[in-house]
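Values in this text are rule-based calculations from the coordinates and carry no lab data. Bear in mind the structure is a predicted one, so any value in this text is a computation, not a measurement.
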Structure 1
Amino acid sequence: MILVIGGPTGVGKTKLSVELAKIYNGEIINGDSTQVYKGMDIGTAKVTKEEKQGIPHHLFDIREPSEEYNLYAYQQDCRNKIDEIKKKRKIPILVGGTGLYLKAALYDYHLSFEEEKDEDFLNLSNEEIYKEILKSEPDIEIDSHNRRRLVRTLNKIRKETLLEEQTPTLLYDDVLFIGLTTDIETLYIKTDARFDQMLYTLVDEVKSLYKKYPNSRALQTAIGYKELIDFFQDKKTFKESVDLIKKKTRNYAKRQHTFFRNQMDIAWFSVNYTDFGKTIQEVVSYIEGKR
């Protein structure tokens, strides 16, 4: 059996994954594209040592923010970890909000590590590339004169669109997809409250990482990091950066929910934040009914 826990940011996936790992003798595999990076802890809400409760966690902190990591690399790493955990007769539990990463690992997609090539976009001007990017991501902030960044971003969007349009088959016959959800207003309140609580710790984290990795692609694209870097560079006021982070986090949560609903055969559970134990019981009952 392989368990996959998906859903929007801040909904409670980490807590559920640890509890299920304790019940089913499982090991947890990261399914979040930003949590692979060392030091990017606060802004990505990375699981802490205390939260792990002694459960083995994999594919967290495996790259420096200055290093390249992409969908293909994750696909290979995740499949290897699934095999390793299964050989130990334990249960792999994939948890995270990057639906495309999870889908690429579990379905028969054929990917490569090839970098973006400007030759593929020679017939497009910077302005045309920029306009095409805006069609998919109207809220994106990107330098419309930085061709390398434009090419990289459009190529990523095209790859993601291609994957979403495909209908591949599962590589494993024993996967259970579990989704955590709540009403959108509750989710917004929770994500805003969590952000307000960690804000000044996050500022310190981003400042330290930016000083060490000024050209990091990961820092320049991750929500919460890019906006604060813009503040450090006097491109935005502190309030503008904070407001934008909250807005982007909300939009991202909405996109995550849509992706999981449309792209995976997932069983949804509404989280009981007053008594999370009841949510765990509901999920366990579902799993037992499928075993």
Structure 2
Amino acid sequence: MNADDLPTLRAELEAHGLWANKGLGQHFLLDLNITRRIARAAGDIAGKPVIEVGPGPGGLTRALLEAGADPLIAIEKDARFLPLLAPLAEWSGGRLRVVHGDALTADEDALLAWTAGVSPANRSATDTASPARTPAVQAASIVSNLPYNVGTPLLVKWLKAGAGRGDMTLMFQKEVAQRIVAKPGDDAYGRLAVLAQARCSVRLEFTVPARAFTPPPKIASAVVTLKDRPDPYPHLDVLERVTAAAFGQRRKMLRASLRSLTPDAEDLLRAAELAPTARAEEIDQAGFRRLADAWRARA
């Protein structure tokens, strides 16, 4: 199948009189060359389940269907775009399932299991039902041009997800992407890098200029791939608390910044084999794991 045979995205938007909703962080990516590049960055997705968040008019959706995603579950909060996405379900031969809902509260495992129980011939273009909670049958990759205002909380949600979540290929504002892939000592290094790299190997794949979007945002975007690492840190909630304290006053020494966790910050640091005079931006993944384990042992 070839998405070039479909009406252009711009023509579809104009025909339906649609525009981006700034309140929802919408910036449309209408260039199929770029959306196809994002789909390629996700690897071989042919015949495999994929979840997309915020498809909007369906630019990336088309590229993912071209690449063979099956099923493709597209979660769209803005009901205005459902009429644009519905014809893609028929074009896809029933591989696309559009869910009207909020990705922040969506149960991806339940959606996967629900979709897996529906044969392609019986899949409707759009479904607003709430599926019953049942085990997922296969892990799904997540590939999305994320709405700017929910990118970070969605990433943290997916980092905490279980076996139903596969690799992720996500577009963020460039500065957020840089924070995800940053290393100790980098200006961008902080909580997001520690949390993301506690679960995944991360890589910034490529940047996308602001002019590629409609309307153009103020800054460029970047695509990041996140692949599950063989030794994921299991206590991400604990790591969240520890990094919140450590980076909350990032220019202070850890013996001062960690006092919000415990009055015995120096004892905690010694248990984690970290220097009390160190600063958060100097601590690597292994160090934060030891720190989280030490605090967890005392909690």
Structure 3
Amino acid sequence: MIQITLPNGSLREYDQPLSVHEVAASIGPGLANAAVAGRVNGMLVDCEFMIEADARVSIVTPQEPDGLEILRRSCTLMLAMAVKQLHPHAQMRTGSTLGDGFFCEFAVERALTPVDLPLIETRMQSLAATNHSIRRRETPSPSMHAENLSIYRLGDSEYLTTGPHVPTTKVLQAFALDHISGTLQQRIYGTCWSSHQELQHWRLPPRVMVVSMGEHQVTYAQSVTETLRRTGVHALADLRDEKVRYKIRQHSQTVPYLVVVGEKEQAGGFVSVRSRSGEDFGRMGIEAVCAWLSQPED
């Protein structure tokens, strides 16, 4: 007999080993449909993970941060599959979550352009509707386990990636591709949310754009963005691997305020603020910026 302790403290007993998805299904069909992963004794696992002994189990859905990150992580695999189908010679180099979304890096023989993005996005939508399964394959390599890497199969391809991933592509519905950079080594960037309503809100013109100066400031820049959002400011973060001057020049045309984060800002726990008109407000503490920008516009 296996005893499962749920987050509310209740106990459920099962007479044989069962998967995380089967636990969710025993609680209710709605939870089973929403499940993207599980947490077994505090460890994030795939829905197909088998529970063979007493354990504390919670079901992860896209409504929590871990679940949303899993959606975005899985979008990298679906993006890779879509690009490979449309451009067979493209080779995926890496993929990862990034801020509000994800990116994939490809080596290509012919440089893709922004015109290609709607075609790739349409193919991704088709793959989601087809409802492909994403399955983890056991890997005997100790070094892969040490690096928390696993092989996942989607369609005809296998990917070495960090898990867990969603069980099927049908839960990947609210996503969009928004940028491509590079020439023969290219990155495609996208965003993914748990609902189309959240995606549409993300698409609204932001009042603030947080701009990272380099990859080492990505985590800090996203945390600044989240802090602004908690005070009611519609803020987005540009974490792309682009020159900071290019990003500032691009956003200065449309966004009222730019919050720039570099090495000095991260080390000091502050940010640099400027307006669309070019006015430089200098360095400010994050709390001061939130208090100022959360005030109603005139």
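Hey, Rg and Dmax of the Cα atoms in Å, for residues 63-222 alone derived from one of 1, 2, 3 reads 16.8, 54; which structure? Source structure: 2.
A value of 16.0, 54 was computed for Rg and Dmax of the Cα atoms in Å, for residues 103-198 alone; which of 1, 2, 3 is the source structure? That value comes from structure 2.
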